[in-house]
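Next up: some structures, all given as structure tokens.
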Structure P
Amino acid sequence: MPANSDEIVFLSAEATAAGIRAGEFTATDAVNAYLRRIDAIDADIKSYITVCREEALGAASDADDALRRGDDRVAGALFGVPVAVKDQFNTAGILTSNGSRAYADNIPETDATVVARLKEAGAILMGKLNLSELAMGGTADPPYGTPQNPWRAGHTPGESSSGSGAALAAHLCAASVGEDTGGSGRGPASYCNGVGLRPTFTRISRYGVTPMCWFMDAAAPMTKTVEDCALVLGAVAGYDPLDPTTSRRPVPDYYGMLDGVITGMRVGRLTELCDSPDMHADVRAAIDQALETLAGLGAEVVDVSVPLTEMAGAIFVGIADTEGAGARDGLMLRAPEQLDRASRTRLQSASLVPAKVQNRAMKARVLLRRQFEDAFRRVDVLVSPTAPYPAPRHDALTARFESAEDVRQRFFFRRSYTGCYPLAAMPAISIPGGFTADGLPIGLQIGAAPFAEGTILRASYAYQQATDWHTRRAPV
């Protein structure tokens, strides 16, 4: 057991489960350590909407009893691990707010499949995490407070899984699950020095997840380490009869694939996302260094062009926003005053997009996927920054647009970096890749062909083993 029980919160999910099984501390010790830390600092971080205090303590007591009995539950990959989920996932008997006043009374009767599978793996639900309203991003006045980046107050932890990224960086849960439609899991991971995986579309059930865009929504494991990400993905992935869109492909042993060996792996440097003149200089330097590290580990690094990635942000908005507007049409007609002004404006604007524009975006999406398919015939993974710059200040996100170029820079440019993979229905991860000169995290993005999560995790683990970025703690 750590010398101080409060140090439990700094353990990985893997180490937490191992410590509980070994009798070094109990599941109740772990839950109490997290509850004390939430009580101490989350009033400032604002990562949680609901803390499931009594439920978590009850589940921890049950886990401790199971360990004493030698119950089969002890073998669960996440046994006794305190986790939290984005408040977009249904939880039986617990508020699922979707970050909106419009859902203030939404108490589901059943758990989302992701939540149910986390519990089956032995995890303990600590609570529901803050998010941008309706998982869209850009909320001007979040009803449950504006989440802060633990690395620097006043800066965003990312959108829309903002609480999921902030809670990890502040060590307010051992692992979390966000949701990634166009980068909402990877972006916060990048800004908060965490690991965030967007899986292949259909790899994880979406049953019980409030939709943003049916074509691209995906649950996103968000963790402190690559090993933890492999464990969470393995626990929640797989076919679900409640979601007929889920793939019937067998779920590999992702954790067992983490051998640290990438000798001969073909790594593509995605030129359109690595050579932009608008990229932050420190981000460029970090990605260049990361590629050198991968090459030093035995990978073959080559330049690869995927031309339409430069337009991915615009293509993404043309599809996701119009789909989102359609999904929220009833809410906009019934109670628009319950929505944040920025959310309302974005939905109203998207509802006016002509059908021919959305149709062109859908055609462009097909072309982009073909370009990615061609790229992955030449390389095993593609590498780029997760975001072209570090976490901006909150006021930079909510400032008025001043010109068409300002819109391009702030609304479309950054979305191209993460939006390209969901458009192609392909997996990608963000892992800690360095820091700016003034101490803000930089995310390294690694993408691969459909259902190649194992390859992504193997490359990520090798890089993590060769660096220490993931070991650094935010100053909270």
Structure Q
Amino acid sequence: MELHIRLEGRKGLAEQLYQQLRSAIDSGHLAAGTQLPPTRLLAEQLGISRKTVAEAYSRLTYDNLLSGVVGRGTFVSPRRALQASDVEPIALAAASSLERWQQRATVLGRSALEAPSRYDFVGGVSAKSQFPFDQWRACMQYALRCSQRHSERQFPAQGLPELREAIAHHIAFARGVHCSAADVLVCNGAQQALDLIARVLVEPGTRVAMEDPGYPPARQLFLAMGADLQSVPVDDEGLCVEQIADGTQLIYVTPSHQFPLGMPMSERRRHALLARAAELGALIIEDDYDCEFRYQGPASDALQRLDRHGLVAYVGTFSKTLLSELRLGYAVLPPSVLSAACVAKHLSDWHSPSLQQWALARFIGEGHLNRHIRRCHDIYAARRERILARLESDLAPWLSAVPASAGFHLSALAAPGVDVELLVRLTRRVEVGVYSLAPFFNDVPVRPGLLMGFGAIERLDIDPALDRVRDALQQLS
């Protein structure tokens, strides 16, 4: 790589070179530890004598800006921290737009920045210790071989056909989704699926309805797109469909495992929701984020299976099922939405990473995904049962579980008089992470309680952690 130096004229070349190198070091463009080109090479690149370069290097070495290492070369010396620039930036004309985006920070984003507690009931995080790394590594090696053989430079924005086929088969079997590979759009996690749908459907003033309490990143996304957002309350049967306002064009729901409370939407309410969407001509986004894990009662199919008019966009993710770092999700979209969303995907990032798509297609095809789900199901079920047992015994005076039959988090509502926010702070001091439900509410009055995930905490750690929660609750009482 050539060092960017521009010399003018043929006089004072050593001084010019010295000043430009010093300026680059002082400004940080040449960072501490950067190796400079040998004097002979730099002289050839600049068309000057080697003696001129050696003189500039010598002066910089005398000033303690460069140091030579025998047998290795010349390097920029460590410096004290740079002072703030004297340049006075001019406020951008789009400052108001930037400020609006900066205000879109989500509750989940803020909690992710905190150091994890020793005992952490964080929601939405799977059991990383159970992930089959050896099998995934073999699938990634297969993906590299596919890449080596692949002659084309372009990949479809919709996703690799083999992965879309694998996803279609899996969700038809596991969730009863009615689709083919042609209906599937591969995305970088479920959040990008929501973003793409919103991009093609939401304009400033578009009326969007979503659950309250609900998923903060979805709420902030719709608001950022300029949506006229309506918060619709939920009850024991799920979204209160009769309260969806006229003129609504998009409805966001989590019918199989309401986020964050956890109860499933009843069959009666599901049919009412589909009828209301048909009346409005509104698209329903069904976020089915963790419902492959079910613990009691008959398995409920996805809402999408009941759709007869192409009104449901089904969104899923492998970040919850497998590993949060994977960042691969998908959307099953009606034809009227799919083509537009593929254009938006192409303009956004061309396509999701092809290596990971090949690897995931292989991983699903060889049965690793189903085996992983079965293994984690038993682990999550044991953790869930232990938390419920404690909520029904010594924690019962203060907390009561919301009935839920799927996923890997549950919610517990607090008894009157329990200061949940203080409880969260007290338990944090004793290395237990529990999380308030309050940030998930918007317009609906807050129902004080806790969101308790059991994906990231080991079974043997649950009792010691809940002992500390109980002690904190006794202290509050």
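Please treat every number below as a calculation from the coordinates, not as lab data. Fair warning: this is a prediction, and the values are worked out from it, not measured in the lab. Cβ atoms are built from the backbone, for glycine too; each structure is taken alone.
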Once mean count of other Cβ atoms within 10 Å over residues 252-259 is calculated for all of P, Q, which comes out largest? Q
Note: distance in nm of label points 7 Å out along Cα→Cβ at positions 276 and 444 at 2.0, derived from one of structures P, Q, originates from structure P
Comparing Rg/Rh (Cα atoms, Kirkwood Rh) across P, Q, which structure shows the greatest value? Q
Check the numbers for volume of the Cα convex hull per residue in Å³, for residues 332-451 alone across P, Q and tell me which is largest. Q
Which entry (P, Q) yields the derived value 9.5 for mean count of other Cβ atoms within 10 Å over residues 4-11: Q
